[in-house]
Structure P
Amino acid sequence: MGQFTIKDLAKKLDVAPSTVSRALRDHPDISEATKKRVAVAAEKYNYQPNQLAQSLQKKCSNTIGVIVPEIRHDFFSTVISGIEEVAYEFGYTIMVCQSNETLAREIINTQALVSNRVAGLLIAISSETTSYEHLSGVLRQGVPLVQFDRVVEELPTSKVVVDDYGAAYEAVVHLIESGYRRIGHLAGQEGIALNRRRYEGYRDAMRDNGLEVEKKFHLHGGYREEDGYKGAGKYLALDELPEAILAINDPVAVGVFTRFKEAGVRIPDDVALVGFSDTPAAALIDPPLTTVYQPAFEIGRTAVTLLLKQLEAEGEFVPETRTLETRLLVRGSSRPKVD
């Protein structure tokens, strides 16, 4: 016997094929009782929807494309889990690509996903993405696009972010209240909105407390442990170290921690350290890392929810930005300074 079709399922249930189709798509016009009957029958007869036919008919698939800088980064892997949970609940699968922090690969991934007629696209841009014509092209083709975490502010899309400015400000105020005055910032690459907002929070917290931002302590790098390791090497090459450092994220902070430990620099006795993200490694190093908690799972859930809202929208869609709350987790790496 060939594959069980939607017409076969309708015949078994003595309903119209259109009713079965709408029930499987959770259409609001179909009663919950009918939806349940259809779902039970679909499982009993092992009905598999013809995804290719659906794709051709709708000019898109039931697949949502996701592009992240790195899957190995605990923050992004948790975001993906949040995306997948909601997508599955609404009958979508996800296809995940990583840009490996390069613009070239991000462009290739974007083109590949759009060519595969994804229903929509979720993206956190790479550290190299300071031009965004490839994303503008996605919008021109009418493909729904939602940005999260690292976003291009100029693009008219829905976005899911945290208050990077406020979180960085709070972290630096914590360091100041703990007795640290000469505070450095190991930032990400220039030109990315997230980096700019965190730097501005750092800068304003220093200025508002009558402290100077010393240029030699404000360094740029990337988002990986090796970037933190290299950044720590640059600090070690200076004639003096800062009293404390705010790192752009936890992997960078861990890289700083590793290099300083090799050099005999004690944390926080010689240099206090604060990260951003609250990855599992933050609580495992000794002393544990003070960090800004970001709700990664909820960022994923919110991003895909906004995308599904756009897919269901009738008429002109108005993009919206959701800003999720963070909180500072104070641990041993920034305990109060002892003179």
Structure Q
Amino acid sequence: MSAGDARSPRSLLVTGGAGFIGSAFIRYLLGPAAFAGRVTNLDLLTYAGNLENLAALAADARYRFVRGDIRDGELVGRLVEEREVDTIVHFAAESHVDRSIVAPGAFIDTNIVGTFQLLEAARRVPALHFHHVSTDEVFGSLGPTGAFREDTPYSPNSPYSASKAASDHLVRAYAHTYGINVTLSNCSNNYGPYQFPEKLIPLMIMNLCEGKPLPVYGDGLNVRDWLYVDDHVEAIWTILRRGRAGETYNIGGEGERTNLEVIRLLVANVARETGKPAAELERLVTFVKDRPGHDRRYAIDFSKLKSELGWLPRHDLERGLADTVRWYLSSPEWIEHVRTGAYRAWLETNYAAR
């Protein structure tokens, strides 16, 4: 299809739909987007998957949750057939760089083998459309200028980014070899409500509230482009419906900052919301040894998405961080369940893997 034509999905299989970005996508579909079709959420519910992210939709007739593994080809194939799936939106991935350095095997297994099993199911349904969600980390590290474009050569520098690069290549290979209808997106760093607290922004918010050190790798001058999660999922829905088949679209937030700049914005927001002195919070910053292979700078050029499909982010970083801080401060029960394991205990009692 050409840009401007519209796809009309009726039955979506969303992988990793209980995770941070996947759950935001489902909430957007069944909320502001007013999607009238069916959404099947396939998620194994590993440490970062949380059904509490979708509690408001549990009784929605358009929505069904299935606990299962994307590496289970038989399960994936059965769901595609039984639910008459016409669109797969693939979020499911191991995604934390630090974890990939310590234990890379899970990243290879989930991100590569899991994507392979989904593609195998997709190629048995010729009309099915497959959208693959990837990351800017596949492009490697930038110098002080420039930005990643869709045609930037791949140069992954961590086991995580290498596994995502491999999955991107698999998707393109299946499109070329088997004629699968695909689109891909590579996004910058996401943030917002419901993000698992190992990630930079929620970790810093909680440490600020609890008076704990704010660990900063190296000199704190590594640069990332920050993308508010609701903007990201709106972009994915735009690409899914109107993006050109076989094309990749970069998604950025126009929020390029050093890690230290992000932390200082968080300090200011937490100080304003809690009444704690900003100078006192600033003293919690603690520089720690840099992690291996730490990329220096990422930046996204999303002019293709803007010019072809008319998408722009609606949140600047200042507004997005303010909204995010307020959400975490007003969500102590969600945080407590995630951090204490109470949610995991409930999950194992009520949702056996199937």
Structure R
Amino acid sequence: MPKKIIHIDMDCFYAAVEMRDLPKLRNIPLAVGGTGPRSVLTTCNYLARKFGVRSAMSSVYAKKLCPSLEIVPVNMEKYRYESKNILKILSDYTDKIQPLGLDEAYLDVSDSKLFKGSATLLAKEIKKRIYHNTKLTASAGVAPNKFLAKIASDWNKPDGLFVIHPDDVDLFLKGLKVEKINGVGKVTAQKLKNLGLYTCEDIKKYGQEKLMINLGKYGQRLYELSCGKDDSEVHARTERKSLSTERTFNQDLITITEMKQMIKTLFPIFQKRLLKYITSKDYPHQTKGLFVKLKFNDFRCVTSQSSFNSKIDPTSLRYQELKEELEKLLLMAYERGKRPIRLLGIGVFFGSENTQLKLL
């Protein structure tokens, strides 16, 4: 039997929370983010999107597109609180939940007996409960796999519900533009168009072998998705692997002295966040080591890390005791680029004895 997957996607989540809490923001173009010369937007409401404003866009450029745009600062504590409330609602219907960030999640309801097994009615109920409990709207997509469910949730936004029945998959995909396929960004989309491929139907006709010649291994995945095939499972929330605090600068840091001073400045902020986290039920109880993350002015990221020699009580981490190690990691990371720094972060990683961060 085909699977029954629901994708829940909160509508302009951060902006929606702000509009709910401040009525004066409800009927104006609104974005959430920073206002500095290097700041970007995390999200924006639908009024702002009519002007071409989008998430991850430079705040400066967004204001050029929409001079009346109101930008409010990010309040992650408030958004995390709402996200936990929404996750509690979802957990009433299935334990097969895969959250993606704070504002979306996949649910596998294939075995659910609720509403006589109707995933569509279940999605309606979930949307209704989310609004009743939070006064926030969600869009839902229902389909036989994760790939199609995610596309469906975006089909009738905001506050939408779209269902792709197994028998309708081929018809739905026939005219679907390649830009809608997971993982197809501007560069890949242009490559496909250069090959004369504009829709999933075009890709199917072109064939898997030729697609792999032009796009490598991803060509196989792209062909499968264009045929509506996606066997990926809904994975429950995975354990946090690390916790960090980082900052992007309005002006690049040039000297090592500036970078060391920034580590000292960031540490109490990081320490406060770590102490809050270790009191939560999600804490994995094994703090394995330190890391320093740098992003150079050419946008290349590097991470250097070191493991603790013995079990560490995370509540005992103090700057003066870690200063030498953090500065050593900083120098190790800096040597791999030797360029001005636009972002610096410090953190710890958790997990088993063999846990390692991927070095970029």
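Looking at structures P, Q, R, which one was distance in nm of label points 7 Å out along Cα→Cβ at positions 126 and 326 calculated from, given that it came out as 2.5? Derived from the structure labelled P. Here distance in nm of label points 7 Å out along Cα→Cβ at positions 102 and 150 has been calculated and equals 3.8, so which of P, Q, R was it run on? This figure was derived from Q.
Only the coordinates and a few stated rules stand behind these numbers; no lab work does. Source: prediction; values computed, not measured. Cβ atoms are built from the backbone, for glycine too; each structure is taken alone.
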